[in-house]
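Every number here is computed from the coordinates shown, using simple stated rules; none is lab data. The structure presented is a predicted model; accordingly, all values stated were derived computationally and were not measured. Cβ atoms are built from the backbone, for glycine too; each structure is taken alone.
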Structure P
Amino acid sequence: MHRMNEKGPLDLLLLQTFTEVARAGSVTRAAERLGRSQPAVSHRLRALERDLGVRLFEKVGRRLQLSEYGRRLERECLDLMARSRHLRERVLGLRADREGRVTIGSLPTITSHLLVPALKDLLERHPRVALSFRFGYVPSLCERLRSGELDVLLIIGALEDPGLEVVHVGATSLVAATAPALAPEDGAAISPEELRARRYLAFGGEPDPTFDRIERYAEAERLANSCTPRVPHIETLRELAAAGAGYTLIPEYTARRDRERGRLVLLRPEGLEDRLPISMVGRVGQVCGPALEVVRAAFAEPGFLDV
């Protein structure tokens with residue numbers, strides 16, 4: 001026997017073969033139990049003995065008998081095989097228990113306005129699913145998703161990226177939000193001319209597909225000027241509009257509660273009638289564990305999002 005390999009881990013397949021031979025007392029019977037040929041089983045035994053540098057069996061009559069080294073290895077292997085079976089059960093148990101952590105990337109407004117009403121039901125149905133949230137703008141969220149820092153995104157707006165899988169799970173409109181005292185008396189629509197006659201409160205944050213669309217409309221209709229306030233926070237824009245400082249263009253879902261409370265009037269700007277998709281985004285080829293499967297299925301369920 002040559003010197004044992006002291007660095008590498010032992011091959012579990014070789015250990016399993018050894019355990020079966022020790023239990024059967026015969027290479028032939030062990031081969032039958034393993035569904036392998038006798039030469040293949042003998043080859044595995046020799047490979048294990050070479051790796052350890054010791055003899056594990058000796059021939060006593062027609063039966064193989066464990067050496068002292070073999071008896072010690074058998075005791076260790078029985079425990080190892082039991083732990084291996086337990087490990088399999090633990091891993092496969094994730095599927096049945098729907099257990100795991102999912103990190104969701106989104107805008108704060110999407111989480112607070114669209115997800116909060118549904119999260120309570122999701123968490124009650126799947127108490128072993130742990131959710132974490134990371135907020136940011138769409139470009140940075142996509143980068144963090146590609147790097148594996150995030151598991152799934154929920155965003156507003158269209159997205160084309162060959163490395164990302166996009167599923168549309170809803171839609172929202174863009175509206176002009178203003179205080180009731182500043183709203184026109186007739187109808188729910190408002191023309192660009194009427195908008196130009198009022199103070200425009202613009203979003204001034206990082207690039208984002210939703211506000212890129214709004215900015216293009218504002219530029220085309222000449223809504224902004226050198227005195228236009230620019231605020232990088234939707235909640236602040238909404239509060240300014242409710243206070244009567246002017247009007248702002250924002251996604252409708254962010255202002256519904258204020259409309260219901262009578263703090264804001266939501267108007268449809270002419271030329272900005274297109275609906276924006278609400279998208280669930282994952283990586284192409286992403287391996288979804290049980291917890292992520294639960295979350296993705298919930299997001300795609302009709303009526304789950306409060307839109």
Structure Q
Amino acid sequence: MDSLFAQLDTACPESLFAFLANAEQVGGELTQFALRLARECPTLEQLKAMSEDELLSLGRQIGMAPAHIDCILERLHVADPRFEHPKEANGHVLTAVVQPMPRWGLKIFECFDLLDTDRSGTVDLGEYLALGSPFSFLDLAGGSEDGTISRDGFLKWYLERGAASGLTETELELTCDQMKEWLKKRPPLPTSNLDRPRMLTKLFRLYDSDGNGELDPNEFAQYATTDLAKQTIGAWFEYCDKIGDRDGKVQLDEWLKAMAMLNQSKSDEEFAAEMEATYEHINRVRKERRAASRRRAQAQAAEAAA
């Protein structure tokens with residue numbers, strides 16, 4: 001990796017690398033060809049001076065797919081609005097200075113690729129749980145259309161997180177290296193001999209207080225006993241709905257899919273204990289509410305008799 005960055009610093013001018021980075025539709029799509037491109041076309045000016053046929057020939061020579069070449073052709077002589085800057089008061093346009101992706105950013109992509117075990121180009125909850133808590137995932141996937149994380153979304157989240165925490169680039173690199181090592185050494189998922197869908201279906205039906213076969217937000221949140229639990233359950237409800245038909249309700253198939261991913265890293269013993277504890281909690285809350293309702297009715301009857 002250090003050797004690669006040393007080559008980039010000396011063999012690929014910043015303007016050429018920045019153009020490739022800005023023209024990308026997916027992170028790493030074009031910059032992976034920066035060194036090979038720079039050997040044949042050392043400056044951005046030379047690239048812009050090439051004809052379409054010359055660029056097609058060069059692209060094939062260095063292993064670019066037709067889609068990569070099309071992307072360069074589309075951006076080569078067009079200003080990228082993502083990097084336009086407003087004018088100053090005197091009418092001068094501020095120059096957009098786009099830096100090549102830092103080293104830790106490329107390492108973040110390596111971590112993403114380790115997480116993306118099915119090579120789908122996105123990371124779902126089951127894959128992300130190799131890093132631990134599901135709640136960071138709910139934050140990360142919150143803006144996506146299908147409840148998964150893209151490579152660019154993964155990078156953006158860690159970039160914002162690093163900026164908010166005041167980490168230096170060296171510290172971010174160290175964090176990425178530690179994440180990579182953990183992912184390389186992560187234990188395999190445990191095998192299961194439990195009928196987990198049956199146990200999850202039982203839990204779904206306990207939540208489904210009106211018995212109509214789907215959960216609404218109130219049914220899902222009614223057993224949360226703290227504000228934090230309500231927020232967590234609210235985020236989880238939105239995720240379950242998002243990976244399904246997004247109708248504001250959670251059906252059994254959506255529930256089973258999301259809960260299977262959430263619990264796949266747990267052993268049978270851990271899963272069974274958590275299910276039993278949740279059953280017990282729901283039944284206890286119901287019992288307490290029934291008792292409270294009886295007490296209110298008795299108090300009202302006594303007040304009316306008096």
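The value 4.7 for distance in nm of label points 7 Å out along Cα→Cβ at positions 66 and 274 was derived from one model only; which of P, Q is it? The correct label is Q.
Quick check on the output: -19500 is helix-only ellipticity at 222 nm (-39500 (n - 2.57) for each DSSP H run of 4 or more, over all residues; to 500), derived from one of P, Q. Which one produced it? List each step's numbers first, then the result.
Working: P: -12500; Q: -19500.
Computed on structure Q.
If you line up P, Q by distance in nm of label points 7 Å out along Cα→Cβ at positions 106 and 298, the top spot, with the largest value, goes to Q.
With Cα extents along the principal axes in Å coming out at 106, 36, 27, pick the structure among P, Q it was computed from. Walk me through the numbers before you get to the answer.
Values: P: 106, 36, 27; Q: 95, 56, 37.
Working through the options, I get structure P.
With relative contact order in percent (Cα under 8 Å, 6 or more apart) computed over the structures P, Q, the top value is the one for P, the highest of the group.
Figure out for me which of the structures P, Q the number 2.4 belongs to, where distance in nm of label points 7 Å out along Cα→Cβ at positions 226 and 242 was derived from the coordinates. Of the options listed, only Q reproduces it.
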